[in-house]
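Structures for review follow.
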Structure 1
Amino acid sequence: MKIKKFIFNAFYENTYIVWDDISKEGIVIDPGCYAPGEKKELKNFIEENKIIPKYLVNTHCHLDHIFGNKFILEKYECQFLIPKNEEILLKNFSTQAVSFGFDVYEQPTNYKFLDDNKSLEIGDYKFELIFTPGHSPGGFCLYSISEKICFTGDVLFKDSIGRTDLFGGSFEQLISSIRTKLLILDDEVKIFPGHGEESSIGYERNYNPFLK
């Protein structure tokens, strides 16, 4: 399995591509590409590495994580997956965009919902879907047991946690999601958050000031 991180848009959002280097099947996670140069960078990387996007996944639907949804789905025939409780945010993208001074355009509507009873497969690799609300109404994390990696969206960061003062946020719910869904994972599980540096479950369990 291979992973590539891009840092896009004014919010310094982490967009990830994860793929099986044998089958070339991949997942685009939270495409935040907004500017033309960012879109070109993402497209060029996918094509240069002959990646076949199988899924486009939004861990949640705050605007900085969904700017590139339309671009990806116009370029590639992949399944578009969002959390059910985030549908209201996706449908209100224009309101989100206007409030921050970004261009307004229609978000794709051909999505299906993530389900924590199911998993996503690319080649020989499988990702479990972990329902982790709190930062937003219905966020999800993607966890590979075999590779010991977890894409945590804006739920858990290095030395921090997601903000909870936005629509649908709840500090109590977020802390519960982290403690009951993420901190039960092995210490060596590496986390790839929606902003900032990578970390590990063990590090956050021991040193994250919000989890003391």
Structure 2
Amino acid sequence: MKLILIRHGETHANVLYDTDERILIGALDNELTQLNETGRKQAYEAQRMLQGISIDEIYCSDLGRTLETASIIFPKRQIHATALLRERSLGSDEGKKAKELFLDEKIWKYHVNSELDSLDERLSKRVLDGENYLMVMERCRQFLSQFNMEEEKTIAVVAHFHLLRCMIYVITQIEFNLSMFDLMIPNAKPLIFDYASGVFHQITD
């Protein structure tokens, strides 16, 4: 079995990340989290990159930015949308400005990784009505449980930054370590993994 993992294209909210207008996105689904023009171009480029690859099934999260990305990359194909592939929930903090929220140190610590945080703290911390990384990894496992990894088929998954970080660690069975929080997932760049000897191995850069 092969897995093709694709992060959605760039959104309006992504562009705000390094500005004072940054909002906490999580599983938010509104106008700001829809693809911008760059994001649509990225999705069309991903479509070009995947030409000639036979893909049996396509799955994506049920949020607008992944649905649009998947529909551009895989036009006229059946796309299975599922909440199991949603981005990590930030609860009631979603949609709020980071600059204002982070004035409260108690809130800041749930969203920003400190060099003093242990691995367990980073994996388990969350806002009370949100999710932590361990919960997202469990959703990844639930999603993967429907497949026979020994089967000769190729599955495409269009999802989100933090979800795909967790998915990669689950499928490759790499031991959890702090470096997982440095793993970057570019917008709309297909990452291909092949299953062999009980584990997935990445076969693209």
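From which structure (1, 2) was semi-axes √(5λ) of the Cα gyration tensor in Å calculated, if the value obtained is 28, 21, 14? List each step's numbers first, then the result.
Numbers: 1: 24, 21, 15; 2: 28, 21, 14.
So the calculation was done on 2.
For which of 1, 2 does mean count of other Cβ atoms within 10 Å over residues 40-47, calculated from the coordinates, equal 19.0? Each step should come with its number before you reach the end.
Working: 1: 14.9; 2: 19.0.
Source structure: 2.
Work out which structure the value 2.0 belongs to, where distance in nm of label points 7 Å out along Cα→Cβ at positions 152 and 176 was derived from one of 1, 2. Intermediate results must be reported in sequence, preceding the final value.
Values: 1: 2.0; 2: 3.7.
This value belongs to structure 1.
FRET efficiency 1/(1 + (r/R0)^6) of positions 96 and 168 (r between Cβ atoms, R0 = 30 Å, to 0.05) was computed and gave 1.00; which structure, 1, 2, did it come from?
Numbers: 1: 1.00; 2: 0.60.
The read-out was computed on structure 1.
To test your reading of the models, identify which of 1, 2 gives -0.71, -0.75, -0.85, -0.99 for log10 I(q)/I(0) by the Debye sum over Cα atoms at q = 0.19, 0.20, 0.23, 0.27 Å⁻¹, for residues 80-127 alone when calculated.
On the way: 1: -0.71, -0.75, -0.85, -0.99; 2: -0.72, -0.77, -0.92, -1.08.
Of the structures listed, the value fits 1.
If distance in nm of label points 7 Å out along Cα→Cβ at positions 8 and 160 comes out at 2.1 when worked out from the coordinates, which of 1, 2 was used?
Numbers: 1: 2.1; 2: 0.8.
Comparing all candidates, it corresponds to 1.
Taking relative contact order in percent (Cα under 8 Å, 6 or more apart) as the criterion, which structure among 1, 2 has the greatest value? List each step's numbers first, then the result.
Working: 1: 15; 2: 34.
Top value of relative contact order in percent (Cα under 8 Å, 6 or more apart), among 1, 2, belongs to structure 2.
Taking -6000 as the value of helix-only ellipticity at 222 nm (-39500 (n - 2.57) for each DSSP H run of 4 or more, over all residues; to 500) derived from one of the structures shown (1, 2), identify that structure. Kindly include the intermediate steps, with their values, before the conclusion.
Numbers: 1: -6000; 2: -9000.
Label of the originating structure: 1.
The value 0.85 for FRET efficiency 1/(1 + (r/R0)^6) of positions 112 and 192 (r between Cβ atoms, R0 = 30 Å, to 0.05) was derived from one model only; which of 1, 2 is it? Show your work: numbers first, answer last.
Details: 1: 0.85; 2: 0.40.
Structure 1 accounts for this read-out.
When you work out mean count of other Cβ atoms within 10 Å over residues 16-23 for each of the structures 1, 2, which one comes out largest? Let's see the in-between values first.
Values: 1: 18.5; 2: 13.1.
Between 1, 2, the highest calculated value is found for 1.
With mean projected area of the Cα convex hull in nm², for residues 104-183 alone coming out at 6.4, pick the structure among 1, 2 it was computed from. Display every interim value, and only then the final one.
Details: 1: 7.0; 2: 6.4.
Source structure: 2.
A short reminder: the numbers here are calculations on the coordinates, not readings from a lab. The structure displayed is predicted, hence computed values, not measured ones. Cβ atoms are built from the backbone, for glycine too; each structure is taken alone.
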